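What follows is a set of structures to go through.
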Structure I
C-alpha cells in the first residue's frame, strides 16, 4: 500500500460534508469513537477466530472508512472481511490487523490537525 500524505481523501470528505469544517470535525469524531470499539472487537474476533464477528466488524469498519474517505484503511479491512466470509483465517490476518491499527492511528493523528 502506498503511504499517502493524508489518511483521508479530503475531496471525498468535503463532498460528503459539503465542505463545512464543523461537519468534517463532527463526522470524524463520530467515526473515531465508533470505530475505536469496532477495532477492539475485530482484534478480539481474530484472536478467538470468530469468523462471523470478523465478517461483521471488518464489514462495518470498511464501509464507514470508505464513506469517510479512508481508502487505505479500507483495503486490509476488506481483506479481513473476505476471510470472515470464507470461514478461513490465515496467518496473514495478523499482518492485516497491524495495518488496520497503523492506518487508524494515522486517521486519529490527522483528526488532531483539523
Structure II
C-alpha cells in the first residue's frame, strides 16, 4: 500500500523495506489483523480515505475481487493478491494497463470496474 501511495517519492527504493518504513505513520493500520484478509480492505479504505482495488490472477485472466467502495481525490491503489494455500501476499500494480495488455504496444486505459 505504501509503495503505491508514495510511488513517485520512493523512486528507485520502492522495494526496500527500510525506505517504506519512513512512510508507515502516514496511514492508519493499527486496526488491521495480519495477514490482511480481503474483508479488511473496505475498512482500510474508510479509515484512510484511500480507494483500493484488489485483483487476482485466475484461469489465465485478471479478475477484480474488490472494487473500491469510496470516492476520493486520492489516487486509486491497485493491488494484485497472490494466494497459495493459507499464504497470501499483496503486490502493488503501478500500471494496470501494462499488467493486462497482452503484447499490444499501444497505450490502453482499462476500466478497473469492468475487469
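Just so you know, all these numbers are worked out from the coordinates, no wet-lab data involved. Note that this is a predicted model, so its numbers are computed, not measured. Cβ atoms are built from the backbone, for glycine too; each structure is taken alone.
Numbers at a glance
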read-out	value
Highest-scoring label, criterion being mean count of other Cβ atoms within 10 Å over residues 47-54, among I, II	II
Structure (I, II) behind the derived value -27000 of helix-only ellipticity at 222 nm (-39500 (n - 2.57) for each DSSP H run of 4 or more, over all residues; to 500)	I
Label whose coordinates, when semi-axes √(5λ) of the Cα gyration tensor in Å is calculated, return 22, 18, 15 (choices I, II)	II
Comparison of I, II - label where relative contact order in percent (Cα under 8 Å, 6 or more apart) is highest	I
Distance in nm of label points 7 Å out along Cα→Cβ at positions 23 and 79 derived as 3.4 - corresponding label from I, II	I
Given 11.2 for mean count of other Cβ atoms within 10 Å over residues 31-38, calculated: source structure among I, II	II
